Structure formats: C-alpha cells, structure tokens
Structure I
Amino acid sequence: MLRLIEQPGQHALLHVPAATRAVVSWNAVAPNGALALIAHRVDGSVSEPLLYVRWSPDERRSLDGADPTTGIAVDVVRSEVPLSGIEVTSTVPLDAVAVATPPPRGASAPARQQVGALDVPPLAQDVAAYPQARGRWCSAAALAMLLRFHGIAADVAGVAHGVEDAAYGGTGNWAFNVAYAGAHGLRGVVAYLRGLDHVGAFLAVGLPVAISIAWERGQLPGVPLERSEGHLLVVRGLEPSAALVHDPAHPDVATSYPRAALERAFRGHGGVAYLVAPRERSTELVVLTNDPAA
C-alpha cells in the first residue's frame, strides 16, 4: 500500500493498513533539512519522535531513531506493535511525502505475459575513475538510468555522491535515492510491489522500474555475481519466460534473466522498488501501486 501527500509543508500524518514495517519517502528541493517520524500504532499508542534523516550539500545521514516498540533501521521502520500511521515532521517544506507498506501475503497482480522493452539508457555501476567503489554503486547506477530515461542528465558517480549515506556507509539507502530524484524535478517514491506482473503495469504505461533483489549461488542463472544480499537493477520489458533488464553489474548491462528466477529474487527480498516519474504523474504512481489492475 502506498500513501502519498503532495505539498504537505512541514508536517503530515499518513494512515496505513496495519503493518509491522514501512518505508517513508520524501521529495524536497531544500539543500538542508531533517526529518523525524512519529509512529501511530494499532493499540492506540504513539511513539516519541524518532529521528529519521538529516541532509546537507556535504552529507546525508540516516539517524536510526527508536523507542522500545518501534525503530528505524536505515530506511525501514519496524514495529513490534503494527503501525496504523506515520506522522512526518520536517525542518523544511516538502514537495511530497509517502509511506509504503507491504501488500498482503500472497497478493498478486494481473498477469502480463509480455510488455515491450522501454528505451532505457544503459549504465554500468563500475566507474573507472573510482576503483575504490567497485561493486558498490548498483543503486546509484539504477537510479541514474531512470533519471536519464526521464531526461535528467545524470551520471553514476554524481548520483552516488548525491545519495551516499554517511551513517550506512553506502549508496543503497532507498529513501535517499528517491529523494535525489525528487530534488531533480521528478517524483520519486519507494514502493512494495507484488512481483514482476506488477512491475509490468508500470512498464505498460511507459515507466521503467528499479527493483531490489537478492539471491544465493545458482538461484539466478546468468547473473554476473555469485550471490548478493541486495542488488538493484532496472526492469525495462517482460517476455513470457524472461525479464528484460539493465543490470549495472553485468558486462553488457542490457541483458535478460529467467522470469521465474528473477521473480523469486525480487519477491523473496521484499518486493521493494524505486518508482520515478514526472511530478504530474504522481497520482498514477499511487493508483498503479495500490491497484495494479487499474
């Protein structure tokens, strides 16, 4: 489920179906800012303000706020008592704020056997000028591909430096990535999707999707990495037995993986995706996330 409020100012309360985890996204153009979250829980209890993130031109930092019941782990809010809503407070006006929670267990999307490949510019995650970052910039590369698709002149190194989480020590903070898209004039949100058929709903309306996947040895044929606890790639098309992707870790970038295997790697890792679109399509992002048959 995705809840989104545009132009909320510095405060918003977003109600969600009962869930024990959630991801909060925000878009803002202010160069400096900080967010805190207040968890509203189904038992009527409310958390103290939980420090979430702080950003400036020089640094972005996740703050991992917590109370005895609810805590933030980098970019995921987890609560022992299910959440009923999340209140967001900001030191600066926001362009948008969103909360995503996982769909019901076993939820699916209408089948999409084939969706033609979108013309996504391919980008590799390894940049020769930054050998120390080898193997670390998959998220930045996936986001840069989405930005270029939408007409933003992005490069992998620039995106990596713009989304690096000083506390986490990497570029894979989901919320920082979509915030970067928002700061460049687009609407970016983190969402939980119901598998590759659900991704296909976005592809069908011309929106490529970056997905977070994980796999062990032998589980994803053709992948250049033996295993991964978390990797980002862009899905650009679907065929009955294959998913057409731009994998920034693959030597060719443009490749395809067996659809069933990628489905397991995606759903088994939580079904988290970056949704990026022009701002005027914000409502469409919400509708397709919540009702993939729309």
Structure II
Amino acid sequence: MPETIVYNRERHGLPYSKGLMAQSLSASGISPERAYELARMVERRLDERTGPDIAVDALNELVEEVLLEEENADAVRRFHEWQRLDRLDQPLVVMLAGSTGVGKSTLATMLAARLGITRVIATDVIRQVLRAFFSREFMPIVHYSAFEAGRAVEQLYIDPREDPDILGFARQAKSVATGVDAIVERACLERTPMVLEGIHLLPGALREEQRQRCIAVEAVVTVEDEELHRSHFAMRGGHRPAERYLSRFEQIRKLQDYLIGQARERGVAVIENESVDRALPRLMDLVLDSVSRVSSSEPR
C-alpha cells in the first residue's frame, strides 16, 4: 500500500511516520507503548482514506479524533497544546537540580527522550571546563566535587555561624552559574529546547530577562529515604566507587536539604524520586502544564 504523504502549507511533504507520531504523542504525556499503539491506529485511519496525501492540520485533527475516542479530552488538550509549542517563539528549557545520587541524570535523559529533546547538559561538565581553564591556585572552588567544596573554604576566615559545606557549595554554584547563563542564553537565541541537570542549578537563579524569552521549567529532584538514597550509589559504575560518596553522605544529604529549602522559598517544584516510574510522569506534568500556560496565553 502506498505511503500517505503529509504536507505543510508550502506543500513540502514527507511520508507519515509512526515513530515520529508516537514521539509527539509521548511528548504530550502518553506512555511510549500506548503512543506507538495510537500511532498505528492513526496509520490505519490514513490507509482507509482516499487520496495519497494529507495536510498537517488535517492529520492533527485526525489524531485528536483518535485520542478522543481512545483516551480522553485531556489527552486531546495536551496534544493540541504540545503541537502549538513549535509555533511559539520561546524554547523549552528544563532545569533539574538535585543533590548527588538522587537520579536526576537518569530522569533528565528519560524526560528529554519523551519530549524529543536532543540537548541534555550536565552542570558538572561546566565545572570540568572551568577546572581545565583555571588552576587550583586561581579558582580552588571548582576543583572539588560539590559535596566536598567546603574544603576549599576551610582555610578562609568565615563567620562561625556559617556552614562551610553550604558556603563552599554556594560559591561553587555561583562560579558554575556563569556557564549556565551562557548556555541558556544560546538556547534563547537559537530557540533550541534543552534539558539542564545538575546540583548547581539553584532554584530561582535564572535571570528574569531570560525567563521572558524561554519556557523555563524548574524542579528539584530528591530522595527522602536515606537508605534508598544510599542504595543509589551502590548501583553506580566502577569508575565512580560508592565508598567515596558514602564517606561524604552527610554532606550530600545536607546539600539536599539546602536545595529543598531554596526551592520552597522560591516556589519551585520538589519531585520525590522514590521511583522513576512515578517521578517521570510528575516531571512530564510539570513541563506540559508550563507549556499549556504559555501557549494558551499566545494569540491563536
């Protein structure tokens, strides 16, 4: 059977793809397995039609019909709002913070795959770049892991009421923030969606001017249960031995408490990662709600 060609307003066309349709449906909050099943249903509907091609808008209407029949009105709304994202000027910028070992890298990768985002950047990569450019003598703070940054300020005179672990981490986050700012700025200029993840993404630190130019979604990923948090380190590969992290587990938990406090002060969502299967849908909802708010405020 010949393929159905999907064309845009300029009459440029490509064959209908179940994979791409499933990606769009998955990005609108439907599980990947169910999304592919629905994409096949759409393909069968296309095969039943007369004519070798279909306009993009007509295809979207067909998809919404299938969603209404097979899912619900909320699924239709989510799909409709997600489709409008491509027509907005602001790129989607998701920022996932969290202490070491809470699973934010895994969640960031899975979230990006669901949303069809190809750019995922870890703030620890920015810190590594800073380490390469600035010597330990010139910028000692970036030569320690976040949970060890207190060692960089131990020799300095600090107010005894200040916690060196928090102070060191805050200074390191401030140093890394310059790189984060540059990356977000480029995303805004290029209108390229991206996911940033890392402990250095202090809640509410994004400049207001940048917030106006992108759809910023912030969350802090946590693991409340201490034993579950410990077990995350045991699952890491041999190049990152668990003993190193467990010996600094007190500092790691302290930074988690600090990030949670910062998130609550600034109204940023806190996502408990007791299970990836539950945390990922919560993040998807957070992203889709943000997209919906912005797209619904745009002129139609």
Value -5500, calculated as helix-only ellipticity at 222 nm (-39500 (n - 2.57) for each DSSP H run of 4 or more, over all residues; to 500) from one of I, II, is from structure I
When you work out mean count of other Cβ atoms within 10 Å over residues 72-79 for each of the structures I, II, which one comes out largest?
-> I
With Rg/Rh (Cα atoms, Kirkwood Rh) derived from the coordinates and found to be 1.05, which of I, II does the value describe?
-> II
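Read the figures in this text as sums done on the coordinates, not as results from a lab. Just so we're clear, the structure is a prediction, and the values are computed from it rather than from any experiment. Cβ atoms are built from the backbone, for glycine too; each structure is taken alone.
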